[in-house]
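Listed next: structures, encoded as structure tokens.
Only the coordinates and a few stated rules stand behind these numbers; no lab work does. As the structure is a prediction and not an experimental result, all values here were calculated from the model. Cβ atoms are built from the backbone, for glycine too; each structure is taken alone.
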Structure I
Amino acid sequence: MSKRLVLDRRGSTVWDVRTPVGRFAVKLGYPSRTHAWTAWAPAREATILRQLIPEEVRFGEWEEGTWSAQPWREGESLYELWEPHRHAGKPAPPELDEALSCATALAKLHEDGWAHGDVQPNHFVIGPTRTFLIDLALAHGGDVPEDYDFRYQGCLVHYEAPEISRSILDSGTATPTKEADVYALGASFFLSATGRRHVPYPDDADRREQRQAIVDKPHRPITVPGAQGRLIEQMMSRDPADRPTSAEACQELREAR
């Protein structure tokens, strides 16, 4: 057996563990300096995954929170894969097949009745035959045991939809939606292709300042060329009702190939 630390931040560690019976992503949750819910996130995600994937997912409790073991997903993140586009002298259109694979993974989750709640480029793992949408600890839409549930307090703000930011500023919480996921996917495409956040704010701005900027300011001009740029513009509409669904985004990307 071997193990490799993949991530250690904000109340969570993730390990790549190889065993004689398979390869697993093992997560340990514990309270962070600012959030207690991170301790329960591995177990919450595991209960959701058990409703969505055929492979075995295990979870339990330890002295500082909860843990889970789920199948390892091999591939590169969307952000890693589109790195060459961010350094091109002239913006080049990213691969539509890769964008479509991400939209397809999100559309499948939506079809199953869930909103992800934390769509970001690093949560799309693009493998040789399939793209996986990972990190479902904040997803909403089905049954979650009360012992492991917690209030949704937003996601990584670089991809947060204006209505989610507004709700969190007003009440401290929000409800993840499929429409907000579509906005976040558009923002993920934009940042992965250009290296720029969807809304400008200072690098040292705190979360409240970041969210206020998202509420108050329009998104940056979409500089991604071609059909994908036009789709990103639609996905990042400030009005959720004006955004395409994830299934409609898939259809537009198929037609643009």
Structure II
Amino acid sequence: MSNLPTFWRDDELGMAESFVREGYVIQPAESRGDLDRIRDLIADITASYLKLPPAEDKGAFLDRIHEKVDVQRLNDLRLAVIREMNEEPWTRLAYFNTARRALEVLVGNELAMQLRINLSIQLPNDDSSLLPVHADVWAGDSPYEVVLWVPYVNVFGTKTMYILPRDKDSEYQARMGELKLKSAEALYRTIEPDLTWLDIPYGNVLLFTQNVMHGNVVNREPETRWSSNCRFKSIFSPYHDKKLGEFFEPILVRPATRIGAGYRLPSVA
């Protein structure tokens, strides 16, 4: 046990250690008003697209949307909602505000944010919206990114996503060569006993490292899942295929950085 003082505050240290241990944290949205505003926007865009009157109960409307749209029209609806929600000038800031302090604790206080917020809609018994087991770093994402995953309805059972906690994930990834698995389905069956299925009531958000394996299965619950995801990283941490200015945009640059980046030593005659 080190006698050196820690620079972490007690409340920050608990969150940081949990994230390092598990690979994720679930917490109440830091701005419930911003979360509700985004959910209500999504519900209103959806109602307009389907030529329905605005719903009084936005959450119930989203939960039951499978009664209004079929799988054939689902992706067109999803793309329309993504386009319109990202056109609103306030949406990205509101999304960030749902977990601002947690992102600063887990990632840093000079941040880059993904340019567009993504949206997932998973109807009951729909196998067209599956995300097989994967880790995003396998496909070119930086290992320094954290995903802010926000559900707009209660998610549970097969209506949620699963994640492999970091300790187990490290074991499986270290053995990937010897396992010689031929498909994502074979990988899923291998890790299934150790997966954690995330129960997240509406009003809470999930932050996780995309270095660990995660995914979803067919939603067998009688309700539709709506969730968004958006990546954040420290501006100065290494990038991979998704670059600053192409995929990410700086959102918090501190004054010392702004001054330092613009400084040039005087020329010597």
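When Rg/Rh (Cα atoms, Kirkwood Rh) is calculated, the result is 0.95; to which of the structures I, II does this value belong?
I
Kindly point out which one of I, II the value 17 was derived from, the read-out being relative contact order in percent (Cα under 8 Å, 6 or more apart).
So the calculation was done on I.
Between structures I, II, where is FRET efficiency 1/(1 + (r/R0)^6) of positions 8 and 192 (r between Cβ atoms, R0 = 25 Å, to 0.05) highest?
Answer by largest value of FRET efficiency 1/(1 + (r/R0)^6) of positions 8 and 192 (r between Cβ atoms, R0 = 25 Å, to 0.05): I.
Output the label of whichever structure in I, II has the greatest value of distance in nm of label points 7 Å out along Cα→Cβ at positions 112 and 232.
I
Tell me which of I, II gives 3.0 when you compute distance in nm of label points 7 Å out along Cα→Cβ at positions 128 and 184.
The read-out was computed on structure I.
Using FRET efficiency 1/(1 + (r/R0)^6) of positions 24 and 56 (r between Cβ atoms, R0 = 41 Å, to 0.05), single out the structure from I, II with the greatest value.
Structure I comes out on top.
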